[in-house]
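Structures are listed in the sections that come next.
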Structure I
Amino acid sequence: MFKDEHRYYAVWCPNENELEQITRSTFLLIHDLHWGIEQYHRALKQVANIERFQVRKTAAIKTHIFSAIVGFIQLEIARFNSEIINWYERKRNLFNEVIRSFIVNNLPPEFTISQ
């Protein structure tokens, strides 16, 4: 049950007898592993922009996919090392310094910036 409705899951078991051995705790472990995979795919799409490319040649597409995965790995390493809290934090703050620099460099001389 999830949110007052039944949910059904498909599990691949090469041996029919294995299906009978799945307990609630085993199911929860499988479910948690599945959720981790879902989060990974969502991050690849939303943070690493794996689906957004404007190239058509096979080599360029492979390069884009490779770069998106490497970028995600860098985010995961930063999260693991506690440099960021989550993957979305880096994306949110990515251009803050660039925007600040642009504003500071283009202000009229009568404005002053406090550091």
Structure II
Amino acid sequence: MTIVDKTHAAQLVTRKGKQFKYDAIECLVQNLPDWRADQIGLLLVADYAEPGALTDAESATYLISEGIKSPMGAYLSAFSSPEAAEVARKEHGGILYSWENLPKELMVEY
């Protein structure tokens, strides 16, 4: 997949090193049920505060805010630091999430 928006991209890297790129974080989350845990090496998401930089998906803080559009319409952005996420939330509104509660919010079960 060609990544159009580097501020919302995501990537799954298998244990064998194969990369699967997503234009939006919600696409990665929705695709996770298709993978077994033992197949996944890394889950990465773009840091909205640092376009082009990737961060660990499981330790990132997420913001769902209609003030920040994302490519697939979930208004979902990731931040490598909780402080940067809080700054964005104060500026754009919305609700902060952790990786653990993100699938439930996006109605994805895995």
Structure III
Amino acid sequence: MSVLLQVNFVPSEKQKKQTPAEKAEAAKFIAGQPGLQWKVWIHNESSQIVGGIYLFEDLKSAKVWGDDLLRKRLTDAGSTDISIQYFDIHEEASLITRAPIAKTLKAA
């Protein structure tokens, strides 16, 4: 079953100054993570919180990225207030409301 991973954090000053090329490299690295279906990058300018919403094919893949890799990468980069949460998806209702999971679930 597909799993949503929600990550929020306050970026370090170095992270705030990432160039577009550095962001593109990070995106390419993330895109290669096993089990990742997609990621939406999020940013709240007023609170300075950034993060992402990820769809993984299963909880195991999501936890390998969220718990094993991402938390360490964010901590090592100086991020603070790191929140990593996993959610099951109510698939029937999500499909009715045109969630972007529709194509992924139909293919499975």
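Derivation of every value follows stated rules applied to the coordinates shown; laboratory data play no part. Nothing here was measured: the structure is a model prediction, and the numbers come from that model. Cβ atoms are built from the backbone, for glycine too; each structure is taken alone.
Here are a few things to note about the model shown:
- Identity of the structure behind 0.9 (criterion: distance in nm of label points 7 Å out along Cα→Cβ at positions 7 and 63, calculated), options I, II, III: II
- Highest-scoring entry among I, II, III, by relative contact order in percent (Cα under 8 Å, 6 or more apart), is III.
- Given -5000 for helix-only ellipticity at 222 nm (-39500 (n - 2.57) for each DSSP H run of 4 or more, over all residues; to 500), calculated: source structure among I, II, III: II
- Each of structures I, II, III was scored by distance in nm of label points 7 Å out along Cα→Cβ at positions 79 and 95; the highest score is held by III.
- Structure (I, II, III) behind the derived value 2, 14, 24, 28, 19, 9, 3, 1, 0 of P(r) over Cα pairs in 5 Å bins from 0, in percent: II
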